[in-house]
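Given below, in the form of structure tokens, are the structures.
Quick note: the coordinates plus some simple rules give every number you see, no bench work behind them. What you are looking at is a predicted structure, and each value in this text was computed from that prediction instead of being measured. Cβ atoms are built from the backbone, for glycine too; each structure is taken alone.
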Structure I
């Protein structure tokens, strides 16, 4: 692998002002093939990015929770197609949002079928995010629900946008699944992920709760401002503030996440059975197209479509490209991202996986995505 070419991509991204700083790496099934850090982790202090810098990985958490779900299935603690309300009663009687009356009250009806763990894993349960669904913000206000509902009482009131299994819509489904896992396993998600995934893999820098030393390595969140980057301090995760959510609460480092991806390149050996891995990487939503996001909050996210004009699918936790991508990723490649512009991909056919991490808003920044794809192209060229 041509490390010089890979470093050139990252260094140029910093020099061109695409990112304030970046850590990126590539692994194959045997070990890390490339890892480097460029630029600043905090433009206010001038602190440099380091390979062990910690990032709020946001929705890159979803892949880890998805693996934990398959572990629960293997242990017989959870069934993918049973009503999830059997394990977590707060979601046993979901209601679908039909609209709003003249007074602004939400109009609700009972869902046509129960929500299952498979629905939650594939974002077909009917939930959403207010970042991309303006009706959710309005419904949450009408129903007195927090922006990120995680309590039993709030989730019991949280409406669906459609009947489970009928559409794909990116959502809080994996956060809800984290609560399902806690109930079915009888322990906290913090303990579950530590005991079953991050601990066995030696991912010491990945968790919901960080030590003081780890907090000192956190990157700051940046926004573009007057042709430069303004630092706003670290994201409020890793210290018990925010939420220990299965869909977006983890903090991690690039080396740690590469360790997780390497386990998946090895078909999940040591984590899940090969047949579970095969199910995870099967397109679960055909003929629906997955992965397109249209912003309802431009300060938080741009529109996103990582494979424009191409068919896409969703496995049990991952966006899938179904044709060779413009960056060279094989059909059946897996990927997703975190809302502060952290990204990963995994190519089972080519046996490579990679992470490109910065920390800035809004999500789906075009220059960051261009850096991601340039880095991936350089990896395949090498």
Structure II
């Protein structure tokens, strides 16, 4: 990768820090298996003056999804579950209804967000999830599966399974199904199938070292300390609900969609494992499927036109409609605690942006500028 990548990314990061759009960040880029850029910038804890370090931990929010997705697909390869199994095979009471019917929901539909479920933050304030107290997996510390799943069922389906795409709590439902199918906690399943084989010792559903955990902030100039709980504005929606303390409450259900804690270098290692053929955690065929559109012509409403959805992230099919800087075939997603990532298989690039500033590091100018700089180089 041309040497000017370093200068370009340094400039993007320095500008974001100077303009007080982020408090701290990790930006990592690998090309063809080699580190092309790695920087830990700014502060993990502004008030204490603690700098971002290589081993700083962050709440992963939706960076949890591709990791748990890989765990699901590893179990599929082992024959423990099947993509076309109905989730009622393990969760017999999970039968949300639409039009008086409770149509079957498959593992595949849960993995690809085509099950007919939703997220509270995707709905208006008077939407059914917020009325019923459905958690998005980052709030309500202490809430267990025994309370969460019945609320999702009571809220019902937004469309028949398979009929459309809608970002949702489906990975949380899958997490409960995996626990029922194996008799093991989700954290143990993910450790056995993904994080332990890849040496991701700091990545899991419990905080391994509180002193290394970054303090979370919310967008502002300067960003403000995230309260607990906090509702942060997002797009024209009802706001994202956070409770940073959830990461320490082991009574909380392990959210397969948003509940893990980890660090940037380990997450890059995971992405590189998938990019290079599965890294021994899944087969080359499965790794390729993760980065391939699985949802046909369904509109991926979070990303706009030109995108499909694979397993664990969106897939760019055509850059033109969204004027994307990425190559066709790029696999990408983010996390609302302030993170974004992409894998460009054609250019053999994996890139990770992790910040402690929600949501600038996910969907703000900083994330866009990093992507543009990497792809331009």
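Can you rank I, II by mean count of other Cβ atoms within 10 Å over residues 66-73 and just name the one with the largest value?
Values: I: 23.5; II: 26.2.
Structure II comes out on top.
Can you spot which of I, II the value 0.98 was calculated from, given it is Rg/Rh (Cα atoms, Kirkwood Rh), for residues 210-265 alone?
Source structure: II.
Can you say which of I, II returns 0.95 when FRET efficiency 1/(1 + (r/R0)^6) of positions 138 and 186 (r between Cβ atoms, R0 = 25 Å, to 0.05) is computed? Intermediate results must be reported in sequence, preceding the final value.
On the way: I: 0.10; II: 0.95.
Clearly, the read-out refers to II.
Comparing structures I, II by mean projected area of the Cα convex hull in nm², for residues 298-345 alone, which one has the largest value? Please list the in-between numbers first.
Details: I: 3.7; II: 3.3.
Looking at the calculated values, the largest one is I.
With distance in nm of label points 7 Å out along Cα→Cβ at positions 170 and 282 computed per structure, which member of I, II shows the largest figure?
Looking at the calculated values, the largest one is I.
Quick check on the output: 42, 41, 41 is Cα extents along the principal axes in Å, for residues 146-353 alone, derived from one of I, II. Which one produced it?
Working: I: 46, 43, 39; II: 42, 41, 41.
Derived from the structure labelled II.
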